[in-house]
Every structure is written in C-alpha cells, then in structure tokens.
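These are the structures, in structure tokens.
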Structure I
Amino acid sequence: MSGAGAPDQTPVDCHDLRVAIVAASWHTQVMDGLVAGALRACHDYRVEEPHLVRVPGAFELPVVAEALAAEGYDAVIALGVVIRGGTPHFEYVCNAATDGLGQVALNHRTPVGFGLLTCDNDEQALDRAGLEGSREDKGYEATSAALLTARTIRAIQRPQET
C-alpha cells in the first residue's frame, strides 16, 4: 500500500482560488467518498464554493477538465475510478484519462488534481476512497496537491501578492 513518505500538506488559505471538481459517476460508493474528500479539502483550505460537475465515467474527465480550465479555474480536481476487468478496456481508459488530464494541465498551466483510482478490484478502490475504514483519502489528497500547486503558480506569476 502506498502512502508512506507522503508530504506534509498543511492546509493554507486558498479562499481566492476558483476551484472546480469534475467527478465520474461509475462506482457510486467510491465516488461519494472521493467527492466528500475533495469537498472536505476545499473546506480545510478555505475554498469558497467549489464548482462540482459530474460526468458519466473516467474517459470523460479530460474533456470536461479542459472546458473548466479554459473557463479560468485556478485548479481542477479530477475524480474517478476504473476497476480492472477481463478485457483491455482498463488500460485504454486509464491511459486516455491520464494522458488527457496531463495535457489539460500543461496546455492551460492549470493544476489538475489527479484523483483517478486505477485499481485491480473493488476492495482496493474502497481502501483509497476516504470512507470510514479506508486507509487513504485520495479525493482529499488530489485536492490538496492541486491547491498547493495553484498557490505555487500564483507566486511565480505574481510574486508581489505572496
């Protein structure tokens, strides 16, 4: 299980950042945990009114993240889960979503919090979903990473404001 060596990501004030969360709809229990973790992180970082958008699945995350980044959001958090099955579908969806989200971040210089779980089974996904009894909270972690990165980009672009 990963998680060892995670950085200390003490919440900082991000009330002035516009934040969007794009979340897939498959695997409701896992997704509810990921979204709750992302919203909890937004609260802890003092993000006011994060914009939540739902999409059908993980494959749709990049195109909606692209639209949100183009609208000027300071950070976009992408949440989804893909469970390995018996066909190559898993690899295709995971690769497309991962590559697409990376392109959005680079094209717009907008942090995209990577909260896409790519798991072998339901148990692994539940263990990372931030639910009661889960060992990890990837929704919170992805949001924290995106917010701290957005703060870093803002400091680079406008050093007089930091």
Structure II
Amino acid sequence: MQIQEAIPEDAPAACIVLKRSIAELCEVDHRNDPFILAQWLGNKTHENFCSWVNQTDNSVLVAVEDQHVLAVGSVTDAGTIGLNYVSPDARFRGVSRALLRALEMRAAEKGNSRCNLTSTETARRFYLSNGYVENGSPVGGFGTTSGYPMTKALLGSIGKS
C-alpha cells in the first residue's frame, strides 16, 4: 500500500470509498436514517472531489494498493483534517492509521503545530488511541448529533498552530 496525492482521475473510486465507508461503517452515527445519509453523502460527488483536489489550501491523499483506492483523506494548510475514510474492505489493516500519519505529516510540513478535526462516534476511539484529545462540546453535522471536536499536538513541528 502507498499513500499518494489524489488526482481528479481518482474521483470515481474515491467517491465509492467515501460513500461505502459512511453508509457501511458509520451506522452508529447515521442510524440508517435516510435523511441523515442523504445529507452526509450529498457532497461526495465527482465534481466536489475534484474541487477538493484542486483547492490550493487543501491536500487530498489516497491510500492505494494494486491500483485500488483503499482510503481517502484531506487536510487543510491550517491543519484541519476534513476527511479520513477507509473502504470497508480495508478496515483494520492499518490503512486509516497510515493515512492519518501522512495527513499529520502534511500539516506539519505546512507549519502547523497541531491538527484539528471533528470525529464521528464511529471513529472517536480510533482518534483517541492516536493521540487526539477532545476539545469542546459535541457538535452535529450532516444531520448527525455526534461530532467530537478533537486536537493533537504534532511532535517536532514548528509553526502557527
């Protein structure tokens, strides 16, 4: 498996990973509610993916194995992780952890001393086990009621925080 910069041509496979990850792995968050799923999945389009890839202040990375996209992640130049989704077929193989490390490295390269994110209930334990701490009251998003603001100090980085 390797982690690389996403390109617009990754959009079809990346969108499938995003949608499957949310629909199949995040049931505790969306509770199989069609309204919540529609809200959450609504922006996971080829056009939006390409716009995320082309944003100058955003890095989109994909984990790829045998030319198959296994996971999709993004981090802004300000150190905010916006995406970290893994295909259900690649869950528990270390793919999310490797992608998270790459996103954190990118944030540090951009001068950040911290990474921030909002975790789902599904991923909360994952982020806590990777050094993130909760940083505020839970918030909702896409119709869910459980989003956990989290932060992590990046070791060895010098920057703007």
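Every read-out reported here was derived from the displayed coordinates using simple, explicitly stated rules and does not represent laboratory data. Just so it is clear, the structure is predicted and the values come from calculations on it, not from any experiment. Cβ atoms are built from the backbone, for glycine too; each structure is taken alone.
Computed over structures I, II, Kirkwood radius over Cα pairs in Å, for residues 12-75 alone reaches its largest value in II. If distance in nm of label points 7 Å out along Cα→Cβ at positions 4 and 108 comes out at 2.4 when worked out from the coordinates, which of I, II was used? Computing distance in nm of label points 7 Å out along Cα→Cβ at positions 4 and 108 on every structure in I, II gives 2.4 only for II. Structures compared: I, II; top value of relative contact order in percent (Cα under 8 Å, 6 or more apart), i.e. the largest, recorded for I. Ranked by distance in nm of label points 7 Å out along Cα→Cβ at positions 92 and 116, structures I, II are led by II, which has the greatest value. Assuming -9500 is helix-only ellipticity at 222 nm (-39500 (n - 2.57) for each DSSP H run of 4 or more, over all residues; to 500) as calculated from a single structure, say which of I, II it is. Structure II accounts for this read-out. To which of I, II does the computed value 25, 18, 13 (semi-axes √(5λ) of the Cα gyration tensor in Å) belong? So the calculation was done on I.
Comparing distance in nm of label points 7 Å out along Cα→Cβ at positions 100 and 132 across structures I, II, the highest figure comes from I.
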